[in-house]
Structure P
Amino acid sequence: MELTKNVTQARFIKSLVVVILGSIALTISAKIKIPFYPVPMTMQTFVVLFLGVSLGHKIALGAVGLYLIEGIVGLPVFSNSPEKGVGLVYFTGPTMGYLIGFLIASYLASKIKISDNFFVVLFKLIIATLSIYIFGLIWLGILIGWDKPIFTLGAKPFLLAEIFKILILALLSKQIIKIKKFI
């Protein structure tokens, strides 16, 4: 009985540490801007998908959820914070839908299996990424009005970078899953 309790506690502590590290990775990915056309890209969506593929849905959702909570309570974890404000005010701004979409995307990315061929992996990553943009564009439309060019403002400038990130992760996914089995 005691051994089972110790193993359970060790698993919980390991999971908690991985959730915290995942949140830190997401914060770092939000802060680094890589020159890209037509707008600089962050690696946030890549890390969100990577967390799902590499950690499974429970830990990935925990990491993304912790990241969102950290931002909501005022820690400068989001891409443009603190310059554009922190906390709930920033969270409920134009990027809220995308940030909520991170949760769905990490869950969907966790459904990639070692048995999936490259095109299935690619398809699943595209669907996961689309969830970010669907939630993002819906919230953006609600916030600024549907009479504005929502797609042009909230998705079009980022599509080339998203394709690049999805392709990289699709190429790496099977190796990531193989490594995950040894951890």
Structure Q
Amino acid sequence: MHRLRGRVLGLVGFGKIPRCLAGKARALGLDLVAFDPYVGAEEMAAAGVRKVTLEDLAARADFVSVHAPLTPGTRGLIGEALLRAMKPTAYVINTARGPLVSQDALLRALREGWIAGAALDVLETEPPAAADALRALDTLIVTPHVAFYSEESVQELQRKVAENVVSVLLGDAPRYPVNAVRPPLR
């Protein structure tokens, strides 16, 4: 086991969740790099994070934490080329969306030692089949898409859903839209 101070956490995506994670990671002494094509270097620097390319993130990070949205362009974002570019001592963490990480490539990476391990709260197919080869790996931790869970988070989720419904019924834009491109219902 190694200390965290001085290790590099790479954030793939730099929205609300990774920004909160960045503050906690800095408190543990981690150095932070991030890739997000929609967030500028100045904004990241203000949060104590250095903006890098995805390839640079893969090469530098000891831990790659995935926080990107799932779009046609991000499906399989963490694939064979990126996993091969990572350090053999690095770990992948995905709490965002399963298809962001190619499970076939991850399986090869773990079996062949391209990386040290992975922790997944989401998978390409949920629930995984009983015969899924990922289930047999001792270098992988899988949780059932509950990384967010607490009694308080469930209550907050229910409250926010109700607030969104009220906003839409009053003709306002929802605060938490699923598809921000769609105009508000009026």
Structure R
Amino acid sequence: MTKTLSRMPELGTKAHPFSLPDVVSGDIIKTEDLNIQKGFLVIFLSRHCPYVKHVIKGIADLGADYKNAGIDIIAISSNDIDKYPDDAPHKLKEMAQEYKFNFPVCFDESQKTAKAYGAACTPDFFLYNKNSELVYRGQLDDSRPGTEIPVTGKDLRDAIDKLLKNEEISPIQKPSIGCNIKWKQGNEPEYFL
């Protein structure tokens, strides 16, 4: 496990279109099919990462709490499953069902979507407004494995709540910290080298 910070792409960056299979339903999830009233949240995660395991209930709670709020949530796993078989689609499906995710968990086999979003770690959170412009990127909250800080989702929830109320989101945002995305050999993006 390599402790990695999110890259914090520039606010206002447009979301990159994707078309990825949902590991639970088998449906293809496309950005143009999202029900974006206020915006959408893209979460890069993995099943095996201790940082994700630490906040997984908090991620599930996000889905439940914002189910009808006007934002869609999409989780994406991009890890190399040859080296990390715990992140294979059938294992991701088990995770999604165990935590009762009410949002798709997509598998990015080519890793092109992770690269396009500038994802670096798991978990990595990207919140977009209804114009598909990045308004928040960074941590869920200050909790980390081994700390006594409870998982509340405070930072991300504050950004989502402000987005839903059409209020300004502070540009001062803390990066997420997690395991590095497990790139296939020779597929590492320039920003990761």
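Rule-based calculations on the coordinates, nothing more; no lab input. Computed from a predicted model, the values in this text were never measured in an experiment. Cβ atoms are built from the backbone, for glycine too; each structure is taken alone.
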5.6 is what came out when distance in nm of label points 7 Å out along Cα→Cβ at positions 4 and 148 was calculated for one structure; which of P, Q, R is it? P
Computing helix-only ellipticity at 222 nm (-39500 (n - 2.57) for each DSSP H run of 4 or more, over all residues; to 500) for each of P, Q, R, the value -9500 comes from structure Q
Among the shown structures P, Q, R, from which was the value 4.8 of distance in nm of label points 7 Å out along Cα→Cβ at positions 116 and 172 calculated? Q
Given structures P, Q, R, which gives the highest value for relative contact order in percent (Cα under 8 Å, 6 or more apart)? R
